[in-house]
Structure 1
Amino acid sequence: MNRIRVVAAGCGRMSTNFLKAALETNEVEIVGLVDPDLVRAEERRAELSLPDAAVGPDLAAMLLQLRPDAVFDIVVPSVRHHVATTALDHGCHILTEKPMADTLENARDLIRAARAAGRIHAVIQNRRYHPGVRRIARFLRQGGIGEVTGLYCDFFLGPHFGGFREEMRHVLLLDMAIHTFDVARLFSGGAPETVWCREWNPGNSWYAHGAAAIAVFEMTGGVVFNYRGSWAAEGLRTSWESAWRITGTRGTLLWDGEDDMRAEVVRTVGAPPGLFSSFDSVPVPPLDPHDRVGGHRGVIEDFVQAIRTGRPPETAGAENIKSLAMVSGAIDSAETGQLVHLTEME
């Protein structure tokens, strides 16, 4: 089967892992690289050994010239709407970095544009495709700890990125927490309904704004998701996947975001009465052959399959807007100090 011909828009540092993952699938051909900084585009072409790929500063012109099947959007959020609509206007499918847009209204517009164009519009939510996330999601769906009642998540790291992130407003919520919020939707099996959020910039922060936050979401079914995070937390850091405690009607699951994954359920046979219940440890099953993993690669493989079959990918924009609504609602709550109803935002 012919490979999907792709033009990549945006050749900054974030593009390297994205494009390497695409090439590893062996289902994608990178035919063009677009960036206002041509030196950067040339560097990426050399780094990825793409001697035949066109290089240029103008996306529309390159799409007219090459007529690819799809565009990979790896630009900063402020120009994402322009890049995505340009791709859709030229009949291309679009796979975009997160967040899918810089505002909810722009996200809604992209969903409308993709529907009108009859093209796939999907988002790189690569942390859904982590093996641990997949194992837990399936375990919860199968009732491993009963019905989920609560999600408690800690995210504490101190990365010194440099560049645009250190100048962003709401940097933790907008640039990173969307990954965690998206995974919480997957774990809960429901949709977000309300959020209350407190955001601040710690005294040691090297970010301009909003490097720490606490948020409490209510999901459908009465599930509560409690998020605590900081991007200016030096020492004793968590995993990038966060540290999780998930409670259910029959027990609890703990995951450190890396290798330590444990679950206990209430012992129902032969348990003596007492102040506390007795518990049995239960294993979280290993990956199933049908579990899609691989981070960026997993998302890209789903995107390619969606193009070939017409079936919406797991991270389709029309579905992923719920994760963006969680971010937007948390920001609104932090700015107003009020509880925000997310069902009114999508």
Structure 2
Amino acid sequence: MINIFDPLIPPLYTIVVIVITFILGAVIGSFLNVVIIRVPNHEPISGAHNRSHCMSCGHQLGALDLVPILSYIFLLGRCRYCKARISPRYWIVELITAAAFTASVMVLGLRISLILAFVLIAALVVASGVDVDRMEIPYGCSIVIAVLGVIATIMSAVTEDMPWYDHLIGAVVIAVPFAVLAMFGAMGGGDVHLMAAAGLLLGWKNVIVAAALGIILGAVGGTIELLSVPKSVNKLARERPPEIAKEWYEDQKAKDIYVLADKTEVIYGSIFNGKSDIARDCLDPKLWNGTPDLDDLNARLDAELADVSKFAISIVMTNEKVTKVTCKRQVVFGPYLSVGIITAYLIGERIIDWYLHFI
């Protein structure tokens, strides 16, 4: 390990390392923006026909339009060609990645674990970005972190800085409670596999720190997020889905499609940016006479809930009628958990020592 703040190292060298790391992080962050947008849409992220372009006018962007962070500032947040506003998220992702890379080299110094930190940051940024956009965490991000966990486990067996089995315990210790939370709707499935992978990487002590930080940040941020939803949107989500579901079920019954007697069916899904997604795989065919038209239900919800976003919906039906419909705002936990994970990776042991000393 090389501590870049070692008194024997000239300050100029330390400054150069920090600046280079910041620039590297900004460049990587620019690439991650492309990954966040294109991969969920199954679009290639490279190739002559997939050059970066303005999302409004489609004009291919030049080198001066793609300088991380600076291009957004110099262009005043607008496209050089059509003057359309550019989402500030592009430079925010670049800045966050650059700052995280810089913090990593300052805390870890120049060592093998720094490379793991860079890969971890990239995976967490993509996971967070996609979660914000689509309320889902890509399995690929969790797989990358799990691979890092395997590498860290092997390294622990060699360096003995942590018992190698602590990594395995970490994956189990955190996966079980998060799976329970997911069963009650407090977490999503993506959060569970993200934290299980993080547990393998961090070990059981540090992953508890990561989970605690993520949940605390999520509680604070989630509360702010919930309070920021306009009352009109909450009212719309509360009043219209029950009416739409009842009308739809009556139409299904008119077509001789209904829940069997003495049975109860629950269908569920999400509404994101006014787009309903009640999946067919949530149906239990054994409970139905016929196959209900979920495409029709989604279309009806889409037509009237254009202003609703990040809501979870569930519909409970019996043979006779729709008995209950809930449509509640969801909190995206991926970004908060990601902050907890990278913080625990960098200074988890220091937080534990501080806490033990504090109590």
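Just so it is clear, none of the values below were taken in a lab; they were calculated from the coordinates. Quantities reported herein were computed from a predicted structural model and do not represent experimental measurements. Cβ atoms are built from the backbone, for glycine too; each structure is taken alone.
A few notes on this one:
- Across the set 1, 2, relative contact order in percent (Cα under 8 Å, 6 or more apart) reaches its highest value in structure 1.
- Given 3.0 for distance in nm of label points 7 Å out along Cα→Cβ at positions 17 and 57, calculated: source structure among 1, 2: 1
- Comparison of 1, 2 - label where FRET efficiency 1/(1 + (r/R0)^6) of positions 281 and 321 (r between Cβ atoms, R0 = 41 Å, to 0.05) is highest: 2
- In this comparison of 1, 2, the computed figure 19.2 for mean projected area of the Cα convex hull in nm² is attributed to 1.
- For 1.00 (FRET efficiency 1/(1 + (r/R0)^6) of positions 113 and 161 (r between Cβ atoms, R0 = 35 Å, to 0.05), calculated) the corresponding structure among 1, 2: 2
- Test item: helix-only ellipticity at 222 nm (-39500 (n - 2.57) for each DSSP H run of 4 or more, over all residues; to 500) calculated as -20500, pick one of 1, 2: 2
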